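Chemist: Each structure below appears as structure tokens.
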Structure I
Amino acid sequence: MEFIAIDINNYRGGIPTGFDLVVVEKSVYLTGGDFDAITLYGFDEIGEFEEGLTEPQYGFMKLELN
């Protein structure tokens, strides 16, 4: 798995090829352990799935399947 954190307030551009736009709990992501992510299907969904997250962290996630 690869995760690229972004500052959603300043990000300009699209979703990189092969990645999904996701939101995660920032404190869990920063610990370096496993974390759950909510997949968003576009930038228009920003803010819609933050309920239950103390500090949402947006980013791009790529799952590498074996």
Structure II
Amino acid sequence: MALHYRFLACECLGTGGIMVEIAQGIWPVAERDPVLALVGGKVISLDSAAFERLKLEGKASLLS
């Protein structure tokens, strides 16, 4: 199940050690291992620990 997160424009560590850019906006995210996000029509795989850091830094906020 995907939840919607509000993102600030940022970079995050993707799977395979590659940095990926996340555009500002509201994107659906499936918190699995790896984390899957649908950003602008493209599915990106994010390192789960790196996604947790985005949340702690306030760059990704769960919408209620």
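Read-outs throughout are calculated quantities, based only on the coordinates presented, and are distinct from any laboratory measurement. This one's a predicted model, so the numbers in the text were calculated from it and none came from an experiment. Cβ atoms are built from the backbone, for glycine too; each structure is taken alone.
Chemist: Rank structures I, II by distance in nm of label points 7 Å out along Cα→Cβ at positions 27 and 51 and report only the one at the top, that is, the highest.
Modeler: Comparing I, II by distance in nm of label points 7 Å out along Cα→Cβ at positions 27 and 51, the maximum is at I.
Chemist: Of structures I, II, which gives 3, 17, 32, 26, 16, 5, 1 when P(r) over Cα pairs in 5 Å bins from 0, in percent is computed from the coordinates?
Modeler: Details: I: 3, 17, 32, 26, 16, 5, 1; II: 4, 20, 35, 31, 9, 1, 0.
The correct label is I.
Chemist: A follow-up question, please. One of I, II was used to compute mean count of other Cβ atoms within 10 Å over residues 11-18, and the answer was 13.9. Which one was it?
Modeler: Numbers: I: 9.4; II: 13.9.
Only one of I, II returns 13.9 for mean count of other Cβ atoms within 10 Å over residues 11-18, namely II.
Chemist: If helix-only ellipticity at 222 nm (-39500 (n - 2.57) for each DSSP H run of 4 or more, over all residues; to 500) is calculated from each of I, II, which structure is the one that comes out at -1500?
Modeler: Details: I: -1500; II: -4000.
It must be structure I, since only it matches.
Chemist: Next question, about the same structure. Among I, II, considering only relative contact order in percent (Cα under 8 Å, 6 or more apart), which has the greatest calculated value?
Modeler: Values: I: 53; II: 36.
Ranking I, II on relative contact order in percent (Cα under 8 Å, 6 or more apart), first place is I.
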